[in-house]
Structure formats: structure tokens, C-alpha cells
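Each structure below is given as C-alpha cells.
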Structure I
Amino acid sequence: MYAIILAGGIGTRLWPRSRENRPKQFSDITGSGFTMIQETAQRLEGVVSGAELYVVTGAAYAELTAAQLPQMPVDHILLEPSGRNTAPAIGLACLHLRRQDPEAIVAILPADHVILNAERFRMALRRAGEVAQKGFIVTLGIEPTFAHTGYGYIKRGELLSTSGDLPAYRVERFLEKPKRAAAEQFLADGGYYWNGGIFVSRVDTMLNELARQAPALYAGLERIDAVLGAPEAQAVLEAVWPDMPSISIDYAVMEGAQKVAVVPLKAGWNDVGSWDALETVLEQDEQGNSIARGEVLLLDSRHNIVYSDKRLVALVNVNNLVVVDTGDTLLIGDKNNMQRVKEVVDKLRAQGRTELL
């Protein structure tokens, strides 16, 4: 099995730790001692070797990728001239893989997720690979733990097969992010999963679906493919890329694919989209505080999340705060409103404060 790790994006809701020069996937957000992309690669060990890893990222992050993933060949770092969403990125990586083995099984996964039970994840990935051999594009469906309204959902259909305790179902349909009442109904009904954006497919299956469903995108890929390995390859990539449709793989392929399956995953998954998400992946003290990093002194303070790069943080009689100190910037906010960090970033950009972005 091969793996394509998608490492574009900036992660603005994890500012100020996630910056344009070092986005969250290249940072240690959880205090584990490893960056998120390093943990993503480590979770694949035993299923995907370093030589079978590919990373798609921006040119600004080529050196970071090479430094953080030395087990991977440098020429497996594929650079997008600009961000065009996930479908073009996946298509580009599949072109390279097709030259090695068009029937290869490939796992496609974001670089910035947390999965606490790595062994359970590997079992699900292997199971998905078995189903993908039969021509299915397989998604790992995250078993929901509450009625989340920020994720898309997958509704399972008929049972295809079971191996051990891991079933595989045909996907009945993908659903957009629901309202609260609908999410609660999904949870009550069962048979629904969060769409975590992790896919497993044969390379030829994925490219065939792109050709069938996204012909304009695939036409651009064909122009790139025609010159891969030639001296003019970079020039053609840069000429073609701006005209690529900016579309996610969900819309370009998954919702209309002919054979789609889901393998349930229950492994402590979290996409860590904002600071408050750390509460579900970090240990908590007796007062419910979560310390991601740094030296922290707490007096009568409860349910706070703290990340500090350098300085001691002392909290006195405060509750439900997020405190992030990166040395040059201090963020303090209500834990229940951390989605608004993106507004802070937007305001700083409007003010021209690029040194803080």
C-alpha cells in the first residue's frame, strides 16, 4: 500500500501556533513531541513504508516536509503551485503513482488529524485496502460520539463483507453538515458516520472516476502527465495549475462514484480544527484542565486549555478559557467561541500585520 498525505492549508483557527510559515501540520500542537505530519506518517508504519509515502504540499513547505519526514524520498514531495482543494492534489499524486503501478492501493489522508489508537487505525486501513482491491473507493467512517454539526456524514447501506470485527458497507449517500436536530437523529438511528476525509482506492479506480466525473480537471491532469519526468514538467505544471477547477474530492468523485464503501473507524479520531478540540485528545487534571504544552500554575481554575511555548502561565479563578502563548503573541478566549480565531486572523491580515500571520 502507498499513502498520499495532503499537507496543504494553513489552519487559521489554530493561530497563533499555526502560522503561514509553519502551519499546524508542521507543528506539535498536542505536546506529543512530534509534529502532526510526523504522527500521521508514524501511524502508517507497518502498512506503508517510508519509500511508499507521498506528500502533496505547497512550495513554501518543501524543506519542512523533507526535514520532518527524512524516511521519505525527496522526489515524493509533490509541490502544488497554489492551493486548488483536494481533488487536483490527489489527482496529481495519482499520476505519479500510476507510473509505478496503476493497480496500486493508495491511502489518502490529511496530515493534521489526531488518532489516539494507531493500531485500530491500521487495522481499518488494511481492511479498506482489501475492499479497494475489488474496485471500490473506500472511506473510513468515523463512528460519531455526539451529534456534531460541523462534519459531513456518511450513511451506510448494505453490508458487503466482514473480516474479523471490521465490516464494510456500501455507502448509501453522503450528507452535508446537518442542523442540530438532524445530527441528533443520525446519532439515534445509527448507521451514520462522520466523514473524516480518509480514503483508500486503487490508483486506476480513482483516476478513472476523475476522468468520468471531472473531465475538465482530468484534461489538465493529462497535460501534466504527458511531460512528467521531462525538463518542461515544472513549466507545464505551473501553466496548467491555475486553470484547474478548485474542488474537493468529495464533490469531484465521492458523491457520484459508482462503487463506494465505508469501513467504520473507532480509534479516537479528531481533526483538531480549533483549540477547543484539544480537550478531547489531551489528558485532563482533576479540575478538567488540559495542558497541551508548557509550565502551568492553576489556582481554583477549571476546564481550561493551555499551550505555552516558553513562559510560565498562571491562572487564578478562571474557567473555560483557552490560553495560547507563543512568545510573540498571546491568545486568550472563551473555550466555546474558538471558531472566531479565524476572525482575528482576518483582521490582522486587513491591518497588514503579516509578521503575525
Structure II
Amino acid sequence: MDAVNAKREPAPFRNTPALYARLRAAVARVVVGQDAVVEQMLIALLAEGHVLIVGVPGLAKTLLVSTMARILGLEFRRIQFTPDLMPSDITGATIVVEDQATRQRAFRFLPGPLFANIVLADEINRTPPKTQAALMEAMEERQVTQGGRRLALPRPFFVLATQNPIEQEGTYPLPVSQLDRFLFAIMIDYPSRDEEYAIMNRTTSDAPAPDLAPVAAEDLRAAIAHARGVAVPDELAARVTALVRATRPQEPEASERVRDAVAWGGGPRAAQAVLVAAKARAALHGRDCAQFEDAAAVYLPALRHRLVMTYHARAEGFAPDALLETVLAAGGLRREAEPAT
């Protein structure tokens, strides 16, 4: 077989690049800069994957997510995660209601904020593990369990979680198993000088909020189908497999630097994430076959949160991104320069 998914016919939808350009232009009317972040979020959207957004407060993480939900015409809910948040606070609860006419009592399920298309889990690491476990079921199974019943969540369903890298007091670090459920970990950095100047001018005036016309739901579904139908050459699948295996210190593909700095590398789900995201990126750029540049562009956001660094590496402040850059270079892939954020 010449390519992975070669037997699957590409989706007939060919307007994905135009949809991409329209979404980026609409987001730019509200959010200044962050071009690379917007592209990575749209890639995750077409790949139907969840995203962990890491950045200090005040970088418009919530604004970016809510703006994208408005443009896409999807139902959006925001959950502020706190230490006292219970699983039923996000999944919903079953209550007893009484019919005013017959006085008959019955159980009724009141859906929680997870029953939406885009869910912003703000400061996800501030809630206890049992609530994180309820969220993990929703992320992995696209369903919640309530009163012994399994209730399906609406499709599409995306969790966009934020995490503050500065304050760690009173937080519950996400387990590796939950981090592995995120397709991407996206890092948001400070804006450039010109972007910050534009932000000040835009947000301190009394100009009305821009009117954003939502994208048709059928266009979004067609774009997702287009991304799913993109082919992956066998050579690319083999290269991605090797690049992921090279992050595991026990594998022969691992370098001496990886063996010193990494305790646990990316698993099979990491390779799946790179390939699925590469297909989505190829669709955004109007291609029916994923290329090396697509896999290279998504390698870091797909892998950085899946590596467990050794104590020695953490003590020296050795970041996963720096290590992944060396693995990427040694594997023959070259990541395209990302737009300034």
C-alpha cells in the first residue's frame, strides 16, 4: 500500500483553506497577534482533539477561545476550576421534580456545563483529582456517567483547558494519563512591542465590538471530514514513528541526551497525535496528502506535554522543547519558522 489511508477517498470539500483564511481574519479583528496559536487551535479543531493552553494571566487566552466559539457558531461554556468544584458541578445532577398538576414526583437530569461544543476549563489544575477524572472521561469517551447512565456529549466536543505556569500553590498537577488526552499543549508568550501597542489602543477606547458572522455548521463538519480523509504516506508514518520512539530513553533510537534528560517518553498516542494533526494542517493548506513539513510543524505541541523529565533535568531547568528540537533535527525534519506571538 502506497500510503496510510490510501483506500479512503478524500472528502469532496475543498474550501478548507478559504475557511481557514476567514477564521484567521475574523479572530484578528478581536485578538491581536498570536498567529501560531490560532493555527494550532484550528488544527486541533479539525483533528477533533483537545488543547491545553499554557500562559501567564492577561494574554487573552479566554478571549481567544470565546472568540473562536462565536465565529464557529458553536455552543460555548466556561468553567472556572476551583478547589471546591465537584464532579456533578461539571457533568450535571439528577434532581427530584414534582408535577404541579398531578403531584407526581420524578427524577430529572439537569445537564452541566460539559454539555456544550466548546468547553473552556479555566485553570484546570486548581480542581481536585476526582473532578479531573470526570473531565477525563468526557475528553476520552465523549460522554459522562450520571446515576449509572452514560450520556453522550454533543458533537463536535472540544475541551480547551488553561493553566498558569507561575502559581503552583494550592494546585493539583494533572496526571500524565490526563495530559496524554490532550492533542496539543500550546504555549502562549508575551506579545511583541507593536502588538502590545495595538492591544492598548484597541482595548482602552470605546469602539464597539466587531460583529462576527458565524461559520456555517455544515462547512465546519465538511472541513473536519476533509482533514480525516487526508492521506499519510508510508514514509511519513515511519518517520513519525521513529521520531516518537526517539523520545523514549530505553529505545535504541534515543540519543544520549534523551537518556540523561527523559524518564518517560511519548507513547503510541503521541504518534497518533502527530499524524492526525499533520493531516489537519495539510487540509488547512489545501492538500490531500500530508507532508513532512506538516508533521514537523505539529511535533512540538503534540509532544511537549507527554515527556516526563528526570529530576536532574528539571533541576537544571531543561525544557522539553529544547530536547524535542534536537530530536526533530536528528530525525531529518525541519520545523518551519513560527509567526511571532
Structure III
Amino acid sequence: MSGFEMCSAKPTNPYADLPPKAFWKSAVAAHNSLEISELWTPEFAVRPSDKVVTAGSCFAQHFSRALSARGYNWFDAEPAPALLTEEQARSFNYGIFSTRTGNIYTARMLRQWLELAFGETDMQSSEWDEVWETEGRFQDPLRPVIEPGGFVSPDELFSARRATLAALRNALRQADVFVFTMGLTESWRNRYTGLEYAMCPGTAGGVFDAGQHVFCNQRYSEIHADMNAALRILREQNANLKVLLTVSPVPLTATASGEHVLTATSYSKSVLRSVAGDLAADLDGVDYFPSYEIITHPAFRGMFYAPNQRSVISKGVDHVMESFFAAQQARFPQKSVRGRGKGQVGAGDRSDRAIKCEEEMLDAFAR
């Protein structure tokens, strides 16, 4: 090569051959917000025949509905008794998630449910035998609003919990895909046993005791450890299970951190997003889907929120799920399917149903 040819060679660098999606101008600024695409490249296929188990915070309920509506095999592993009407089944929290756990807001709550389900801890131990009693009715601290009016006795409460644990074992051992939506970093625990509650005692049930109940705002390291422990249990029970993580875009209803609820929300979602991203990057068979970014990013101008700037409107939910299915189709082309999944007659798959979200009960305590 001559000296002239060497000097005139076109300079190159790692950015020179990147696709348009790598640059803000071509990927975002040049598009209408609803036309922004390629936000997700799926690691694995979610096929119509796959058994999909869903769990997590309130926003996870949209996945089960969208899967059922498109004819995918959402796995309702704890169906309602045949004698219940659709409305009754929903009031008893059937068909909301794949099992009757209620909302699982934190990584620690997920770990607790899995440890109970797969025998890593004893439900009869003092750590797990706590119940909440109000006027002769009993509530499960792990899911205080699961039974309208509460259970008639602790025996009935624990019998119902055992049924859900059996359904959870069955679901996760059979599942092809587990979708878990991470929701909160804030939680309340029993100071002495370490039991983490679904809700602060004294809100959806129970009696608050400052000496016994302690507030926790979990940090990255703790959440990462709990999620790794949960994923270890899942893989031990089902080596081929694929895990899809998401982060709920719904802001906190209230915070006990002492911070403004806006900055507390930013902390909570940022930490959860970081954990989810790192798990997806580090572990095979674990992926992250950006429902959080699709709803919350400034590029979408808040168009997917209701006037309260918290509730996600149906247009936003539809856009999230259309993005999910479009990305799947682009990476793993398959025949389009429509209609209810085979054998799935859950009570929670109707798009016109309100989302069941215990955390929203905190609004009642605002002065």
C-alpha cells in the first residue's frame, strides 16, 4: 500500500457501523413516539403452545390478559371452583395470577413463596404461623385481601395457603416461561421472625405495632441476592424454565421512606431496573422486557398515564403488549393466533376488568 493510500483511508471506529437504533437522532428524535421500535430483542421465544406462568405486582396482570386474548397458553394453575360465577371467582382472587398468591410486590416476597412451596422452610414453624385476626375473622399476612371478609379460622387459612403452594409447585414445574413483574423496594417485616408482609399491618388488615413491625427500603444488593435465590430454586425445580423479568411502570401510591413520593418512586424503580438488567445480562435463560421504559420514558411524553399521572391507561397497556408481540414475531416468526388459549377459562382475562392492586388501599390513609 502506498503512502498516499494509507493517508486517504477512511477512518473507522466502533460507532461507524452501528445500526440506526443505536443513535438517539435516528432511533427516537426522527420518529413519532408511537413509532419508536426495536426497544427489545428477545433472548428466547414465547410460543403459543408454551405454558406461561405470571406473577408479581399489579402490572403483571396485563400479561396474563394479553396472552389469553391472543390465544397463548397462559397457565391458570389454580382455577376457581366450578360453582362460582365469574364475578365471585374474581372477588376471591381466582384467575388474577397463575396461582392465588395475590400481588407479589418484592423480590423477598417471591423468595418466601418459593421457599414455602418447595420445602426450603416449614410453614408450621413460628416464622410462618402468624395470622391476623379482626373481629373473629382471620387474614393471611402473605396475602391479606385474598379472601373477602377473611377466613373463618386459622385452619382454613393454612389449608387455603397449602392449596396455593401446591398449585405453585405444579405451575412452576410444568411451566415453559415464568413472567415476573418487579414492583417495589419498600416493604414491612416482622422484626423478630423476618417474615415480610404483602402490606403494612394496620392497612389491609392486622394491627400495627411499632415494636414488632419494621419498615425496609431494600437496596440493590439485597434485592439482587433475593432474586438470585429465587432463580436458583426455580432452576432446581425446572431446569428448562425461561424467566422473563419486567419492572412495573406504576408509581408508588405512598412511601414510608420519609422522602417525597416522586423521588421515592424514582429510587425504587431505578434499583429494580438495575437488578433486572444485571440478572438478564449475567444469567442464561433470563431476559428483561422494557415495559417500564415504554410507559415512563420522556420520549413518550406521559401519554400513557391517566390524569392522576399514576394509572396506566388501556392505550398504554395495549402499546406495551403490541411491542412485546411485535418483537417476538420479528425475532421468532410464527403463525399468528387469536382467541382464548386452549383450556384457559380464567376469570381475570377480560380487558375491561380493573386491575387488582392492594397497594392502592394506601390512598385511604392520605390526609
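Here, each number is a calculation from the coordinates, and none is a lab measurement. All values reported here derive from a predicted model rather than from experimental measurement. Cβ atoms are built from the backbone, for glycine too; each structure is taken alone.
Please state which of the structures I, II, III yields -8000 when helix-only ellipticity at 222 nm (-39500 (n - 2.57) for each DSSP H run of 4 or more, over all residues; to 500) is computed from it. Source structure: I.
Between structures I, II, III, the greatest calculated value of Cα Rg over 2.2 N^0.38 Å, for residues 148-227 alone is seen in II. Kindly point out which one of I, II, III the value 3.6 was derived from, the read-out being distance in nm of label points 7 Å out along Cα→Cβ at positions 204 and 324. It was calculated from structure II.
In this comparison of I, II, III, the computed figure 20.9, 65 for Rg and Dmax of the Cα atoms in Å is attributed to I.
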